[in-house]
1. Suppose percent of Cα pairs over 23 Å apart works out to 52; of P, Q, R, which structure was it derived from?
2. Using the calculated result 11.2 for mean count of other Cβ atoms within 10 Å over residues 36-43, pick out the matching structure from P, Q, R.
3. Rank structures P, Q, R by relative contact order in percent (Cα under 8 Å, 6 or more apart) and report only the one at the top, that is, the highest.
4. FRET efficiency 1/(1 + (r/R0)^6) of positions 12 and 60 (r between Cβ atoms, R0 = 30 Å, to 0.05) computed as 0.30: which structure among P, Q, R?
Structure P
């Protein structure tokens, strides 16, 4: 059993996802941040101790249009090209989503009939 005030991360995550989707629909970009100095944030914003800080969501209007590209060799580093365009490497969906058991990869779009 959980004590009062424990858990809630899943509820928080669901709420954040809805916030991100709604913001996107309104033309507002976002960044979901889990790695944050919670003690410092609590101090700066005068957040009471009984409030749990799970995540932070940064919202704002996009200053640029990044280019999403396939990740190579597990290199997740973002980079800017000579024109200043931000490149964001991402894994392919069929490399991270499995069907029925781990390792049973999704078929590529070209593989489906």
Structure Q
């Protein structure tokens, strides 16, 4: 299905990539091209929704975390070691979300991947 022809409408697309099952990410050459895409009636009629990217929150790898720590204990320890007295616990919890553990198996320490708000 071809909803629009960017070249025929004068829209310059710098890059395009898929974003999992969520859709497609387009990088346009100018703000005018963004406006043209967002106001495209052909895209809406074809069932597409167009929105500006919210941006992804940065992810950090925290090395040397004890393997037996549960996610909640890890968050408490990270807060106590780094942010005690600087932030409130609720502020820290809202901006520090453990996602998953990675690293070699059968070691005493692991690597936690966390998402932080920017």
Structure R
């Protein structure tokens, strides 16, 4: 298996507190909708974009995915997200209750 580093994006320090959100799968549609309304820098505008668009909960549509892409590009263009200068493998750690998950993010080949 080939694993390669990449140049990731991260929020600038002054935006990090408003940008970072809980994992999309532990937040309800209503909670995400309220967060997006309260905070236009919320990353839910990318990960739960359907809450930005629709009045009721529904699965994301192709239109929603295009909107998420545009929102992500907007964060980059406005300088909310900046790209790392060097390529890295990224280690992450998430804890929910007693469950601890540690992982590695990189570029993996789907053909291998």
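1. Q
2. Comparing all candidates, it corresponds to P.
3. R
4. That value comes from structure Q.
Throughout, read-outs are computed from the coordinates displayed, never taken from laboratory work. Here the structure is a predicted model, which means the values were calculated and not measured. Cβ atoms are built from the backbone, for glycine too; each structure is taken alone.
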